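> Take a look at these structures.
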Structure 1
Amino acid sequence: ISAEQLAIAVEEEDLNLLCKIPGIGKKTAERIVLELRGKLAAIVPTSNTTSSAASPATQRQDISNALMALGYSERELQKVMKELDPAVDVTEGIRQALKLLSK
């Protein structure tokens, strides 16, 4: 799903849509909604600008901010961010990071 769809799903508490993301189960979807409701609009722009238009540094910062909002530590973030592709977009980066953190 796109970053905009993710933001909308969180705001509308659409657990079914969040659960369709590989690596995201019901409990994780509930936690994402609980932690990010009302915050995601500041992290992911919901205008016509897509996350792929942002610079890679901005995208990585957005990924980091989203994970911090979910309660992950700075140490966990540093480890995961090293493993992510530098050119990954925000949505895919968050998905990959959550998958890595769940191991």
Structure 2
Amino acid sequence: MNHIVKSAKKTLNALNQSLPVVVGVIMAISLLKAAVPESLYSTIFTGNILIDPFIGSLIGSIAAGNPITSYIIGGELIKQGVSLFAVTAFLLSWVTVGIMGEL
């Protein structure tokens, strides 16, 4: 029983640490949604099933991010009409490669 209480405390601690990050990402996405026109996404991502993943991985490699926030960003990109292939490539490179996180 003691290990369950200990695990619950660790879980709550992890949630408390990740909550500010998630709230910050939601606020940043809300700001970008208001500032960036929806036509920009269709300009960047052409809809080509072969080219869009390369574009997504290129953008994701330049940026860096937290795996927790990838669900939020991926969902918003899909809502804007970006293909699942491009979103997957973006998020995979964003979480694993991310140059900006190293600087």
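A short reminder: the numbers here are calculations on the coordinates, not readings from a lab. Computed from a predicted structure; not experimentally measured. Cβ atoms are built from the backbone, for glycine too; each structure is taken alone.
> For distance in nm of label points 7 Å out along Cα→Cβ at positions 7 and 23, find whichever of 1, 2 sits highest and give me its label.
Ranking 1, 2 on distance in nm of label points 7 Å out along Cα→Cβ at positions 7 and 23, first place is 2.
> A follow-up question, please. Given a computed value of -24000 for helix-only ellipticity at 222 nm (-39500 (n - 2.57) for each DSSP H run of 4 or more, over all residues; to 500), which structure among 1, 2 does it belong to?
2
> Can you tell which of 1, 2 yields -0.88, -1.24 when log10 I(q)/I(0) by the Debye sum over Cα atoms at q = 0.18, 0.23 Å⁻¹ is derived from it?
2
> Could you figure out which one of 1, 2 the value 32, 20, 20 for Cα extents along the principal axes in Å, for residues 15-70 alone was computed from?
Attributed to the structure labelled 1.
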